[in-house]
Structure 1
């Protein structure tokens, strides 16, 4: 009877754990970069801004496999930068856990930047000017005024990026591979099980886990935003 209960085996637990690790690490890497880029896009005007914006948002519209292939050309052991990293420092990125993290950073970064930029554009620039007039420098104003006021958008973007990283498939399987116990994240494990007859139950278990984690992340994001809005109205 106990064997019929929904129990995750070692391979499934590994896939779930790897997905959470990749999503967490990629979010931790992407958010600081998104804060800088989002601020520059929201507050600065410079030559070539439209081109840079297009490059940043390319992963949103390109097929994920294309993104993964470009990463492979750039950072693979025979890639433009990857060959130099491997021959000089012995660093191999392709088909490793780091490759899965890099792929997730690339595909989730535009979503986080969009949320951060929108949040910062909604801030009255006069508040930042007042802070600088009162003696706070550019950096202090950024951390003490801009980030606190944009925090709901930053948190929302971070959760959205986390959820996107959790579901990343195309770029990951192309650049990191589908190696059990190393790069096989939750979406890749679902795909692998779908190819094996008789694994419908295992597939459904992982699908449910994926849905539940994503649902919790998005619900948490909506709850936090509504809480912040109510707090500002009081």
Structure 2
């Protein structure tokens, strides 16, 4: 039986309840990492960032010269375009990360939050590889994904029992799967579990090979 997909139109219209409690923490972690990995006055790409909840803080705290966003959800893309109609640093385009042939290897930082877990094993590996295709040599990929800690399993089980779970195609990922997917692409510089997110996520920082 095929797993039902996540209704992203509904999500972007009214984000999941836990998001408001955890996004400030995640945004702070991202900004700190970006400042220490060449994000200031650099080029940043957010993959899967339709109606991004991180762009405001990153533009303010990191101050990149360029901030691009790609996502395949039309509604989320349009909502973000409306928020930034005149900022010369921001460019938003509708694009499927698994189908994209635009391998623009110019970005200093490519990141995603809550993206790669919405594919099967092959799709996840392909989505991870896309981050490195967009990066310049020596650039940094920052990727977060849910991992099945006891806390994640508890909260998700409760959410499913009470019919509040909306991420029906979410597949929590263990670190070894990620490590296998980046073989030959880059080197992990840090990996930690973000426990305050409640639905616990790994945050992995990977440096793209320099040649």
Structure 3
């Protein structure tokens, strides 16, 4: 049984969640493709990086939940959407980057917001614990970006000390979705609102330089 059939059985909104999932796939594919272009990759490289960025987080999510085969492999529309995004980047990357400053990060932020919602609700639907569902939401949101950065030899946004807030907005968004689902408050409006809020916080952190706290350093002692 797929996420959307299970969601229907539990009173959720499968059409909306499928749409959010596919929009997230498209956004992540754009971010991966744009980074590949920036790195000077050719057709196969651009397509490959777009695909792993778009589908990687969802595949990891499904494998952790035991939902096999992963949706990315069982539903061809996911592959079609990711390939379409790769084609858009390959043919029109100059237009995207000219219109949007930091386009890679902007599309990545959109995918982050969307996937933390769909990942958390899928985990909840499949019976994960509260903490487990939140972690799955974060992994789903951040997984594709981590794979993208590693393959492109970039410092992963999730770990690099100079990066602005990344996992924290996704974690807060996943928490809001799981709490709403467990208390019967979940709806399409909640899903969309949380995704937009995570996206907005991520963009604000990029704009204002918000960063996660660093470990306390021992005071310097002169010898």
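Quick check: 2.3 is what I get for distance in nm of label points 7 Å out along Cα→Cβ at positions 80 and 112, calculated from one of 1, 2, 3. Which structure matches? So the calculation was done on 1. If Cα extents along the principal axes in Å comes out at 63, 50, 29 when worked out from the coordinates, which of 1, 2, 3 was used? Among 1, 2, 3, the structure yielding 63, 50, 29 for Cα extents along the principal axes in Å is 3.
To test your reading of the models, identify which of 1, 2, 3 gives 12.5 for mean count of other Cβ atoms within 10 Å over residues 128-135 when calculated.
Details: 1: 12.5; 2: 23.1; 3: 17.8.
Of the structures listed, the value fits 1.
FYI, it's all coordinate maths here, none of it is from the lab. Here the structure is a predicted model, which means the values were calculated and not measured. Cβ atoms are built from the backbone, for glycine too; each structure is taken alone.
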